[in-house]
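Derivation of every value follows stated rules applied to the coordinates shown; laboratory data play no part. Predicted model, so just to flag it, every value in this text is computed and none were measured. Cβ atoms are built from the backbone, for glycine too; each structure is taken alone.
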Structure 1
């Protein structure tokens, strides 16, 4: 299977601290890859490197056949940050239509993106009047409207109710089935089982790069959270 993203020996420093410690992996095309790990493990730094907005110490990041951050990737990669990236003084619909226009799309595509994230009934509201979860969904709609080949989502389900979380994951897999590659970060281990492949980070190290089923098999448990803890214990034993 072709790789949408290839990372080789990626090292990122922040001040005197090494945030990412020589990561190497590939992200398959047309799958949902979960980037899992506790807060502070380096997930956001890695995602910033993938979209080309993070200064790196060394290593290479190739996205859709080009170096990360290349001008040719701007219309091909969608990025949703943890903090909503929308204009508070505009309505939800105005935000999405603005981004649609940037991508050469029209009102029809904007309305489809609004409905995809469950904001059709709130399209006329100003963003500043929305809840935190709704603002996050508005940001997601702005990214979806461009129909990106790669969609990078930094903890998109934080603050959402369980029903909406399930609906969003269904949407993510529908996008993947249509050929979009998704990288979704989370610190909630119960979302790991919804991914086709997992990248497990801890303290800037890559502990695992495999499917949920393979992770369960190698760790000897069906509980993915326990599997993650087993990886940590094994790493500590080796280090000792």
Structure 2
């Protein structure tokens, strides 16, 4: 592989809603979204096929709605991810990318329904596909949606962009002596209950042998560096 060639042919990028809010903490911070999309555009320009799952935490945290029915709260969260998906699509298109938004809940006036074969066809035609509405079912996180879509589209890797520069043995924001891992196995994630993603998502990646790279999005160009194979973050793989 030449240094100008991407390491991964097809990726699934998980973007948290919080990352899209930037310093605003809520809603969309468009300068932040634009910087993230510029890094994605660089991956697009080198020929990487890109699927994106977006979270919705910048608008809605369903589990904090103690007095609301959980199913309804999760449905509201799915709609939040659809708003983020449309916003990211708009910025990517303004940068010159071809983009399609697919949602796991039917909203045909604004997005395509999620159909695996159609998503794969979009990749083959050089389009980015953004997957909104999680899995379409309550009780599943957008991390689980990312793990599911990564397996369905046969992604080479799941890139999980977070606000931490990798996986630690405990929360580095709370503990000064937290130790960062350079690499782990899926089984270690589950056995040690490391809080990089929920256990359902981690188990799905293990079962489908999907590698995971967890890295810091505070520097948006880390997305491009990850695709190019630079050593950043923490790699989770059973190889």
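Across the set 1, 2, distance in nm of label points 7 Å out along Cα→Cβ at positions 103 and 207 reaches its highest value in structure 1. Distance in nm of label points 7 Å out along Cα→Cβ at positions 23 and 231 was computed and gave 1.2; which structure, 1, 2, did it come from? Going label by label, the one that fits is 1.
Mean count of other Cβ atoms within 10 Å over residues 143-150 was computed and gave 21.9; which structure, 1, 2, did it come from? Checking each candidate, the match is 1. Each of 1, 2 could give semi-axes √(5λ) of the Cα gyration tensor in Å, but the derived value 24, 23, 18 comes from 2.
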